[in-house]
1. When relative contact order in percent (Cα under 8 Å, 6 or more apart) is calculated, the result is 15; to which of the structures P, Q does this value belong?
2. Quick check on the output: 1.1 is distance in nm of label points 7 Å out along Cα→Cβ at positions 59 and 179, derived from one of P, Q. Which one produced it?
3. Looking just at FRET efficiency 1/(1 + (r/R0)^6) of positions 67 and 291 (r between Cβ atoms, R0 = 25 Å, to 0.05), which of the labels P, Q belongs to the structure with the highest value?
4. When mean count of other Cβ atoms within 10 Å over residues 83-90 is calculated for each of the structures P, Q, which structure yields the highest value?
5. If helix-only ellipticity at 222 nm (-39500 (n - 2.57) for each DSSP H run of 4 or more, over all residues; to 500) comes out at -10500 when worked out from the coordinates, which of P, Q was used?
6. Quick check on the output: -0.36, -0.57, -0.83 is log10 I(q)/I(0) by the Debye sum over Cα atoms at q = 0.08, 0.10, 0.12 Å⁻¹, derived from one of P, Q. Which one produced it?
7. Given a value of 104 for volume of the Cα convex hull per residue in Å³, for residues 3-154 alone, point me to the structure among P, Q it was derived from.
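Every read-out reported here was derived from the displayed coordinates using simple, explicitly stated rules and does not represent laboratory data. What you see is a predicted model; the values in this text were computed from it and never measured. Cβ atoms are built from the backbone, for glycine too; each structure is taken alone.
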Structure P
């Protein structure tokens, strides 16, 4: 279906859901290049809404092009939350996002408006959708550095360590997923509980209309290729150069994301621009593949574990 046809169906589904629910929220989710943000902005023309970003990249200031933030003109016109709230050298955990978002939602509802949460980051959405109880565990940078050095000296040792402490969490992670392994170890060493013990699912606090947007593989990859070309033309490389000049080091978590790290390599190693584009396409196609795989699991889960106050709507986009 084309976007206008999708918009008409979504409007009808929202009206129907609204009639039978109070203090409800909407979550829009799917993989990259599926018009999530565009749909939320179009809905603003028909409903009294405010938008909450569930994107762990868009929380950072100055990182605009690669994170595909909505233009500043739209941010001024349509209320958005959880965008541009920390500097690239700061840390903002899923626990912080949940704590803040759970304060924002009732503020929006008290104005007789509807919160729309637009997904990109899995764990952010799950803190609302699955309503995880999460530990209050701020980052311990000294501990993280110690664990990083340990991993440098003996590759994969941290995964072995996590396997002994929390085998269920370790089974979810590849030994090279160092950042996530360190976070799981950090939670255990700081709280005395494993991540598996700490992250407990609960029922959502508000009725949820879950909107899933889906594109097929070929369409998604074509849109990714176009987006990458547009981003390079829209000063992506200059943005990354500016960040580096402001002493936002390549080792920072925010600078290690897909797209940023490849562009940093392009800058530092004087790579060919065409090579950069092809690398970005390949890596982003791979990311989209992982997202599709994970979404299929979510769809299967929704069919098996139906929740009383969550309504699922799946829309297939073709244009």
Structure Q
């Protein structure tokens, strides 16, 4: 079966009715299964996870982007998370029966539809990127909605699809294909944003930290705390526990401590087993020691 995972991010996390409308637009496609949704008021962002056959995923993602463009206005949007569009980013991830090259083709198909039919400029990123300097989402989103509006006509800033100007309210969008990503946030017991930013700089790979980690320091105004918000783009090479322990170590330099962590969206069970084996100091641990794994293997054998 051709199965594709899609995890679009939208610039809305404070109006539940808007998030519900986006979910409904996705779920209206009969072959699509919505797996998860999460929204954060401080970030003013929501993440929706759904799965289905490739062509159906493209249709559902387009419907979501079309709906978001009608109900989200970037000119009045504020929040902690960087953003460039009402629908900010749409990544496609290959699952069973699907290859990365298939997801690249689907990402480009979706990008072309959004650009031509919605008039929203689209930048292709990660495996779908058309040039090396656009693989990294942070490089594409640099300047956010306002900066891209000023620079989109300059050489090197032109979109892959759509008009050479941002949509007046929906902004621009990134569409790509990538491996599974873990969005993992660590909260610190200090309101000092400088601490979170210093820790994020020490942790992220681009500034000398952990390879495969992207990190930003953000305030959590509602909790009088700050957060190190991370994307782990290859959890096999850089597991969750390694990122957490480096955050803990760097925060300690400033007298700050970890108060809690959170996962945004879904996470592969293998990533949690990595962390469990590390903290429990398990010797010679194997994934088939997990009861549910052994039961599933038995079911497949009998099928």
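1. Traced to structure Q.
2. Corresponding structure: P.
3. Values: P: 0.95; Q: 0.05.
Largest one: structure P.
4. Numbers: P: 16.2; Q: 27.9.
Largest value of mean count of other Cβ atoms within 10 Å over residues 83-90: Q.
5. Of the options listed, only Q reproduces it.
6. Only one of P, Q returns -0.36, -0.57, -0.83 for log10 I(q)/I(0) by the Debye sum over Cα atoms at q = 0.08, 0.10, 0.12 Å⁻¹, namely Q.
7. Derived from Q, not from the others.
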